[in-house]
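Each in structure tokens, the structures are laid out below.
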Structure 1
Amino acid sequence: MKVYCEFCGTKCRRDSYDSGFGIMYGPWGCPECRWSEDDRYDLREGAKFTKNGYRLDQYGGAWPPKEPNA
């Protein structure tokens with residue numbers, strides 16, 4: 001299945017995980033404009049952070065905060 005971003009037309013992607021009982025899928029997200037089909041991860045307006053400082057990406061993943069000198 002191919003999904004294209006409704007804002008910029010780029011081919012979208014999503015994370016998936018095989019739990020052993022079935023495949024779990026994350027939301028579709030655009031690597032170009034950072035749109036996500038889930039409003040909680042839509043980053044077109046800028047980066048979003050969790051309460052403990054983790055950065056969220058357009059696919060629903062959480063990334064540790066960057067080091068101050070990195």
Structure 2
Amino acid sequence: MQNYCCFFCPLKDKNEKKMDDVCPTCNRRYSYPLDFPPKEVGSYQVIKPLSRGFYGATYIAKTGAFS
């Protein structure tokens with residue numbers, strides 16, 4: 001297990017959590033950014049989500065030159 005925090009109301013909580021666990025404050029799953037990824041980030045088209053860290057999410061994306 002990992003030490004995840006909520007993207008919407010992060011708390012200083014060092015307890016280990018599963019991606020399917022929910023935030024005790026807002027009731028959102030810790031995997032929220034991966035369940036509902038953005039279609040675009042800046043000029044990049046998001047292809048699929050990869051993983052998330054403590055405060056970030058990683059996506060596979062492409063842009064014009066690589067289309």
Structure 3
Amino acid sequence: MKTLSEFNREQYEAYQQTENSMKPHPNGIECPKCKEELWDSASMCTLTSNPPQKNVHCPKCGYRGYRLA
């Protein structure tokens with residue numbers, strides 16, 4: 001069995017990974033306005049449209065839009 005300290009440390013590490021994955025990050029898609037790389041605005045958030053989508057933005061030119069999830 002794990003000690004309470006070991007369990008808490010593992011849970012905290014998992015929490016940090018999830019928190020970091022929620023931050024905006026590049027997604028490899030070209031911006032339709034300036035041709036720079038788009039970023040996923042909130043990668044942990046998926047819109048419940050049909051089909052599902054995610055918010056994207058361009059940090060260079062300010063473009064905002066959606067991509068399929």
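Per-structure values
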item: Value 3, 17, 19, 15, 14, 9, 7, 7, 5, 2, 1, 0, calculated as P(r) over Cα pairs in 5 Å bins from 0, in percent, assigned to which of 1, 2, 3; result: 3
item: Entry that produces 12.8 once mean count of other Cβ atoms within 10 Å over residues 27-34 is calculated, selected from 1, 2, 3; result: 3
item: Structures 1, 2, 3, by percent of Cα pairs over 16 Å apart, for residues 11-50 alone: label with the highest value; result: 3
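A short reminder: the numbers here are calculations on the coordinates, not readings from a lab. Everything numeric here is computed off the predicted structure, so don't read it as measured data. Cβ atoms are built from the backbone, for glycine too; each structure is taken alone.
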